[in-house]
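**Student:** Got some structures for you, see below.
Derivation of every value follows stated rules applied to the coordinates shown; laboratory data play no part. Small disclaimer: the values here were computed from a predicted structure and weren't measured. Cβ atoms are built from the backbone, for glycine too; each structure is taken alone.
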Structure I
């Protein structure tokens, strides 16, 4: 990548899910740190996209409407990103309500498990930590940190909240094929997020990517805060072999994951603008030029 090449971040979260910056503040920060474009990909919701897109127009930075869907997967964690989707599509909004219902039903169960472990925590405290947005596990971590139960967000997840930990509760998820179909219905480009969280070896991951491609997968997140050079190289090879778009982003959550910086991850992440240009070419070829990012 050229030293002077413009940079982007296609994986971020706002207060509409589990980030600490409002959608407008996120756009302002993206401009402040020198990004040419930024996507908002909140968990299972598009509630922040209207504010986000308007802020992009006002501040003169390219904004990409997105979402990150949680899909059912037995072994690890499977998330499907969607880019350039019609976030006002009625069917999309109806289906996303099911995701919100699953989260709403899950959160009190996490509280109960933590209480059973002898931790003094209430659901009211967790809701307050969310600032009125969608409640997620980072908000539980925030409360645990504030109470001195843990010393960091990472410790909160490792000890209590990650999959397999004592306070983890599986929520109802839709299957990956359904996630992809939902994003395609909303004229979005489905992308496999951070493939390493599937906990598959390379052979199994390739077979799964091929299956996702058959269902309509359009891309794979190659550049990511926690990806190693070896992983990046393998994901690039999968993208080339299966004709998938390449994407990349920090998975920025603001103060909820302070060590991850917008656009730069832990400091060495660099996602070039040409990746977004290719994504837009695919979007235009598939759906026409009426729906894309805004400058």
Structure II
């Protein structure tokens, strides 16, 4: 009888262990949040400031995957991330239309700039039209470094070439790095070429680049960031509570104030401008 009781207890223990092992998420897993975001939020140091604050406030642990906006949305469209912080509005709208995201909110903006060597071999410094500037870079055969990574920056760059009526693909002056913003800026600086960058990343790396802002201020260079919760109805494994908490966090009044001051003490101007609650058209 004792042998039977012991055998029964062993079987029951194995059965319970199997159930626990097969459960979809442990309590610890429920505290993990996967944030897929653009490299600019990482390279500028903004997330190094915000994420620890979020973790302390909520008890969630943030795993940040900094890639181009296109790659971030590709992760979201497979349910491989919980929340996105991205800056490619046209692609974002498509992402939402496909039902991959919910609760898209405006967070902040800065702008894109065309940077290059102080010698400015293409003579674009001070031009008011970004499309005309890239057209002149092409006409002069001056080296242009593209991220070439389907990021929000790459999408903006392709839009500039389209507006300029130039197809740079395969041309000698045009090189793609396949790298993030910070790395692409470093390659452009090393090769003394031009590139399109977001102002925040440029300012955070400016000291060691030896590159100048040559074209800015064109309204086509506006750079807008949104936070998007990955749709839990389409992807049941998404940590919805953590994702919604993060989205609410970055648009909260206190965090928006922090975003508006970020970079002022070090660079003399903010790297991002808070926009939560504003209509996109503004």
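**Student:** Matching task: 73 is the computed value of volume of the Cα convex hull per residue in Å³, for residues 157-196 alone. Pick the structure from I, II.
**Tutor:** On the way: I: 96; II: 73.
Computed on structure II.
**Student:** Assuming 1.08 is Cα Rg over 2.2 N^0.38 Å, for residues 141-180 alone as calculated from a single structure, say which of I, II it is.
**Tutor:** II
**Student:** Taking distance in nm of label points 7 Å out along Cα→Cβ at positions 213 and 245 from the coordinates of each of I, II, which one would give 1.7? Intermediate values should be presented prior to the final figure.
**Tutor:** On the way: I: 1.7; II: 3.8.
So the calculation was done on I.
**Student:** Where does the value 44, 20, 17 come from, among I, II, when semi-axes √(5λ) of the Cα gyration tensor in Å is the thing being computed?
**Tutor:** Details: I: 29, 21, 19; II: 44, 20, 17.
Label of the originating structure: II.
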